[in-house]
Structure I
Amino acid sequence: MLYEFCAENFERVPAAIDAGARRVELCDNLAVGGTTPSAGVISATVGYAHEHDARVMCMIRPRGGDFHYNQDELRMMEMDLGLAVSAGVDGLVFGCCKPCAGGWALDELTLGALVMAAGCATEECKRGPIDITFHMAFDQLSPEAQLDAVDTLADCGITRILTHGGAAGTPIEDNLEHLSRLIEYAGDRLTILPGGGISTANRDTVAAALGVSELHGTKIVPLEV
């Protein structure tokens, strides 16, 4: 089982890796769901993680609030992901939606621009492709729209989708049926990464119910308070 620890800055990264986290989703400002960490934090985390056989996924998000970004914000994200790639991260984490009549839809134009920017950044650094996680912006889509989104994200080369399987704040146990549906639908095209409300207390139960090999959370490994 791969445990991905959601880290706010570097502070708890060493303890999380020592406790069994083999991948870190690095961000800042968890109070708003996570934003892009500083270049210094990225560099320090990558250095430590790689020395201790762990990987780093870096959040690319310019602000809290919704996931609908204007052109200025898109340029910020492209610049930030370039810096993250040059710092040696193993992957990027982002998501983008746009308003529609039914609520929210996948913003394919912004998604395509970010995926292209990631590809250009890896080429400039003479690196191979890196992982891309589409984060919990996915959960703003309706259940029906999510299936179409899986198709689009898979076609774009997205590695995994981080999802709670339901509305924020709902118990993860209430969302297992929908998560199972997403996992079956995605097949081997990309990974569905369950997160939100998963802790050391229920991680084994969730993993067994879903048959997954990766789980995500801020309490996914045992840490001292």
Structure II
Amino acid sequence: MTNYCKTFFVFLGDKPKQITIRNYTKQDIPALIDIQRECFPPPFPSELWWNEAQLLNHINNFPEGALCAEYDGRLIGSMTGLIVAFESEHPQHTWAEITDHGYIRNHNPQGDSLYVVDISVRPTYRKFGIGKCLMQSMYETVIHLQLARLLGGGRMPGYHLHAERLTPEQYVELVIQGELRDPVISFLLRCGRLPVTIVPEYLEDEESCNHALLMEWKNPFMPLTI
């Protein structure tokens, strides 16, 4: 394993604050579960938060894909990925299938794509670019491991407001054109992700009507051949 550790400044209000992004470890597990608790409060079911067995699998199976953001000695965000062999001609899948229900026992070191399992930032820190910094760190991991791309299914939480008049494809197109704003898809676009395809029944998600937008970031040093 190659350890990842990066320190930089973000602005919380008018003042620069030092943030560190690093690999998370066993000692971070209580804080990682607390981040989930804060990010997904009731009525979100607590049994869907990360559990200790899942987090241990992340650390043991693919530590390079287990990242956290730390400020003033406190974890404020995390991001997890695994490596998969992505077949562009067969892009349809569910979150549970491709992440092994979050346990990543299907992590494939011989795969070509880093797949995002989860990204979470404590609500208090969401306006300071922490999520974008975590995403950038995962792009750097893609380059370091010489993978072709980063992939992930983006929720479409604004879609339920327009589902009666728009198909998922029409909704995404309007978000891309800037006619609509989606909290997740717009964020991922700002992070440099590109749309691949709509994935129905990706996740049980009322706001997204169970849809997700599969999005990728291509390694600029390794042009895709498939």
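FYI, it's all coordinate maths here, none of it is from the lab. Computed from a predicted structure; not experimentally measured. Cβ atoms are built from the backbone, for glycine too; each structure is taken alone.
From I, II, which structure was helix-only ellipticity at 222 nm (-39500 (n - 2.57) for each DSSP H run of 4 or more, over all residues; to 500) = -11500 calculated on?
Details: I: -11500; II: -7500.
The structure behind it is I.
Output the label of whichever structure in I, II has the greatest value of Kirkwood radius over Cα pairs in Å.
II
For mean count of other Cβ atoms within 10 Å over residues 21-28, which of I, II scores largest? Don't skip to the answer; put the middle values down first.
Working: I: 23.2; II: 16.5.
Going through I, II one by one, mean count of other Cβ atoms within 10 Å over residues 21-28 peaks for structure I.
So if we calculate distance in nm of label points 7 Å out along Cα→Cβ at positions 29 and 181 for every structure here (I, II), which label has the highest result?
II
Can you spot which of I, II the value 4.9 was calculated from, given it is distance in nm of label points 7 Å out along Cα→Cβ at positions 13 and 197?
Details: I: 3.0; II: 4.9.
Label of the source structure: II.
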